[in-house]
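Enquirer: Next up: some structures, all given as structure tokens.
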Structure P
Amino acid sequence: MTVIEVVRTPALGDTSYLLSSGGEVAVVDPQRDAWPLIDACADRGLRPRFVLETHVHNDYVSGAREWQAATGATVAGPARAGYAFPHLPLADGDELSFGGLSIRALATPGHTPEHTSYLVTEDGAEGPTAVLTGGSLIVGGAGRTDLMGAERADELTRAQCRSLRRLLAFDDAVRVLPTHGSGSFCTASARNLPTSTLGDERRTNPAVRLLAQEDEFVRARLAGLPRFPAYYRHMAGLNRAGAPVLGGLPGVAALDPAGVERAAVDGAWVVDARDREGFAAAHLPGSVNVELDAAFATYVGWVVPFAAPLVLVLPEPTADAAVEARTQLLRTGYDRVVGALAGGPAAWRASGRPLASYPAIGVGHLPVDDPDQPVLDVRQPAEVEQVALPGSRHVFLGDLPERLGELPRGRRTWVVCASGRRAAVAASLLDRAGLPVGLVARGGVADLAAAAA
């Protein structure tokens, strides 16, 4: 009996798969925090045979090396991927088998140049029952083709068009098992479903409707794309080389205020994961506020230099928060967590060290017509094109660390976004740079537009 298990990572908008047959397993596009799944396979008496990679990932550190080290499974991936660690390169048409399944590689370049999908066929079946599409065909869309840079975007988008045509040559009933989905910056649009069928995609996928018109497909796929996180540009090199094997989730050391201070002097960034209003009211001077939610590591990856050492200030309960923060950070390659401040800001204050603060307001109290209190909008450029805030200045959050010198020093700048989430990160960056700042903590530009309508 063949079982396909869907393993979602909503924080990154990604999905991995466990294919089991005859007591053997292949894992597809695994996340780095692989250990719970590795243990689950052992508990169930399943033998991991293969780790299949559809492409060199741009949005997360692959868990392939963790599976390889822990289980001896063979890592198999695109022959053009250039992996520097032991692996089985698969060219178009190559096959491998385990249990009662055969897997055939299908070259589907577009999302990346080496991208490969895998047709899954059960013994005795006349054709494939599923296709692992990675970042090629996804539910309600297709993987982005601009991640290699603007100079290759046209070439890769045309390749993506041809790849989708190739995938859609198979029967309607074939299951579509993509890696990327809703919430991933590796796609600009997707339905919030992990899997689909080729028949459903023929009927409902906007990208599929344009396949007969390649030029129109290219125009549509490259229009209005959001910016993607800065850490992406480091992922491919790390995944080709093979990330360091951790063997388990590293702990987070407890630091006293003096230890935090020493780490900061040595170059560590202090990342405060508490809620935005609590941070605004009292925080360590020079710290950055990135709330510990599903997007925590992504926003760290927007604004904190890649691989920088980190000190964490955690919300309660701190033990659970430490596990969540550490897990998210290792998925995106931020391995250098020096520790977390024991006792939080209260311990910092009790040690005689000062705390900083700035005002936080709701969007209804934003002084939009006061020239002495400028407004900074940190939303994506595409969002500003749709709804702009008259009189405001726009600097996208991802660009802000390099453009802080452009902002006024003698006047308080109020920071706004769509909801307060990104504004909180941005306000903390201004505060870290010594700029007078105020945070629009709740509500955003659309709310102001609606109130003015």
Structure Q
Amino acid sequence: MRHVAVMTTTGMIGLTFMFLIDAITLFWVSRLENESFMAAMGFAWTVQFFTISVGIAFMIATTALVSRSLGAENWEDARKQTTVFALLTFILLSIAVIVLLIFNKEILASIGASGSTLETASTFLLISVPSLPIMAIGMIGSAVLRAEGDGIRSMMVTISSGIVAAIVDPLFIFGFDMGIQGAALGVSVARVVSAILAIYFVIKVKDLAASINFQDVKKWYLPFAMIAIPTILTQLASPTGNMFATSVISEFGESAMAGWAVLGRVTVVAFGGVFALSGAIGGIIGQNFGANKFDRVRSSYRDALLFSTFYVFLIWGMLVILTPFILGVFNLSDGAADVVKAFNYIAAGSYIFAGALYVSNASFNNLGKPLYSTLFNWVKDGVVMLPFCIFGAAFYGSAGVVYGQGLAYIFAGIISVVFGWWFISRVEKLHKKVI
């Protein structure tokens, strides 16, 4: 439990600061007192969520493979894997960014953006999206540090981005009077700084990178792809589900979208521990699987579930208390406030089940069956999310969309955690037969 708590807490702090960039940016944009800008940020982040999710998938695959090599004390493989995976991630994310830059307006329009809101969101994307491949390098570096067990430096990589954003956002937005363009530029600068720090830690401090040749790429791209591809499919489920929910809530106007934008930032900052769980215990499960210690695999799974439940109850209570403060900080109108209240007072509890889903994903990814993660995530986001949100909206308006999203988490979380326990026992039995 101590190892789970330390790795998850450092991962939570690091991941929270990575998402804090967006929350800080949204705060300064709210100072412009233009609800259309807030709505535009909600649309822009919904689109960027897809590319970031692909980066997270590469991060998960890196953690799984590098942690196994380190668990087997094969440092040379781990060092070459780091370089190969960073190179592949940068190339593939660059391709995704090019597509996003070309078709950004069409994509924004498809989820409900229009008029000046669409133009503002498009401007934000054109400036901030090119920095995503660089950010992905930082994510890979953070994954390698976490696979090696250095949760502190992994945390520092992502903390740096939040600190930089806090400094440069007001400078660009107000000091240089750049408005929404300044917000996008601030996000880009924060991402670059984070990547530079990650590269320094991995190469200079840990010596966990090595020069590679074509044979190294040929050796490792397939194992990487075998985890990364199904993990990408898994990770794309969440932005797809968010897109569905966004398309429903956009029907209620700019005010509801402004509340949705704030809710999106509040969610990832408040529940950073839940989002960090999969990556945090992935390295623990991967190393113990590599060392054939299944008792520790089971205890890691159990302790992560307990940690997640306690954490969600704690944060849920804090959100209830802080709701008036959040509404005031972001200058939310009544329509926007209703969306945030629906989550903070009621739907936040569904993250108990979201945590169970992410813990199960970690076990599937690191025990050789990432397609199970894909299945359960798409059940949540591709199968039940849209109908649940539409049903909720029909009865409770914009707040009902939030309730529908929470119900989807509950549904998928229950079935995934039960299946996860069975899966770990099955892998252990099969592994003993092989030995």
Structure R
Amino acid sequence: MTDWEEIGNSLVQIAGSDWLSPNLKSRIEATEHLYVACSGGADSVFLLSYFATVRRGEDLSVLHFNHKLRGRESDEDKQFVESICSSLNIPLITGFWEREDIDSSVSEDEARTARNAFFSEYSSNKECETAILTGHHAGDVLETMLMRISRGSGLQGLTAPREVSRGPDGLIFFRPLLRLRKDKIVDFLRQVGAEWREDASNQTDAYYRNRLRSSVIPNWESVSDRPVQEGAVTARALLEDDWEALEYSFDDAWKTMILDDEYRLAWAATRTQPRAFQRRALNRLVETETGSCLALASVETILESLRTGEDFKTNVTASHWVVGNETNGIRVISDSVSFSWDELCLPDDCTMFLPDGSVLSAKRVYVDEDLFDSIRSGAHSHDSVVFIKSDEKHSSSVRVRLCLTGDAYQAMGRGSSAKLKDLLSDRKIPIEKRKQLPVVLNSSDEILWVPGLPPNLWATLTADTRQALRLTYEECPAG
């Protein structure tokens, strides 16, 4: 049986503590109860072994969440973590993901949300100060930075993952390993004879992060004239310093924009602020009033309206809208909104709550072989979901309006263009429903899709398509 106490002692000796920032070291020492999030992988095994030794005799517990994504291998991960905790005589709290559709694919965000819900349930109710240690390392910093850059993140997004952050329900996360490379962590473990579990899903191309790790970053490191991961770690820390300075200055600017008599932003005062402060003001206003966040693309649309002095209306949730004009300023409307509409913009990765209560969302996705095969096989009903090309020739930002007289397009499966009225009639869609169906168009005013019909033949995916926009439509519930 592996003696994990001996492994921990050896690990502390050979690894030292130079990789741990002084500020975080002090925070860890001052925290009354620590939880170590341990999956069984090399990073979290290092974390558990190391801090079980340096925190010997102090409050320390382990959290293990079984995502149930790899069948027996996932259960074996749990058993492995149990064996470590048993050897170290450390309390272990386990949980698992209960999903209705266990065969459906899941995103990294969905898995993180489920994991954080488990963390919150078992670690946020203690009366003493607590924090959760996670095994994010230098490689995670670089991967996250590249992912955020490709998605158009701002300064705040580029500072993730941080050494200290506050998550859902007030959870505090410490990430001590951000200065360590993964290969160094593995080297330390090998030197002390420690074992760990390998997640086979990390070797597939199913996730964006995996593709960066296996293809992009090795090539970048091979042509770089300096260490790439170390550079990303330094850049992240510098960006965080800049972000904190901007936040400090913004608090003063906020006082000149917010109107005390009613929680809304003054139109003229907001328009004169730097764009960075306008963006922060919108986010603070919406998050305070609704508890939800505005999508980045929605924020940028509002900022453009501010620049030109035009009125705007953008939805946040089904019952919350951000509206702005010179007379009333910028505010959140939370009552039931009913209005006529001519055209709305739907940027990618956004959700639109239409006036009749239906929901239309756009999500940029990577098309692998499995997804392409499922689309080609007809696994996705055109009534509610379609995938359209999103590349250099096919913009991912779309517009939405109601049907106009003379609307026509060539739907997939048809030999020529046909009037939209005839297509809807052929599908026996009731006239009243047709009047409310959103017509999705590109920037050239070409119809891409109408729920209930196939997408435009011109925009359908081919075998070499890698970027697509997934459009999803949910009808307003009856009654």
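Enquirer: Given a value of 3, 12, 14, 19, 22, 21, 8, 2, 0 for P(r) over Cα pairs in 5 Å bins from 0, in percent, for residues 163-234 alone, calculated from one of P, Q, R, which structure does it belong to?
Expert: R
Enquirer: Something else about it: With log10 I(q)/I(0) by the Debye sum over Cα atoms at q = 0.07, 0.10, 0.12, 0.14 Å⁻¹ coming out at -0.31, -0.65, -0.95, -1.31, pick the structure among P, Q, R it was computed from.
Expert: Q
Enquirer: Can you spot which of P, Q, R the value -8500 was calculated from, given it is helix-only ellipticity at 222 nm (-39500 (n - 2.57) for each DSSP H run of 4 or more, over all residues; to 500)?
Expert: The correct label is P.
Rule-based calculations on the coordinates, nothing more; no lab input. Computed from a predicted structure; not experimentally measured.
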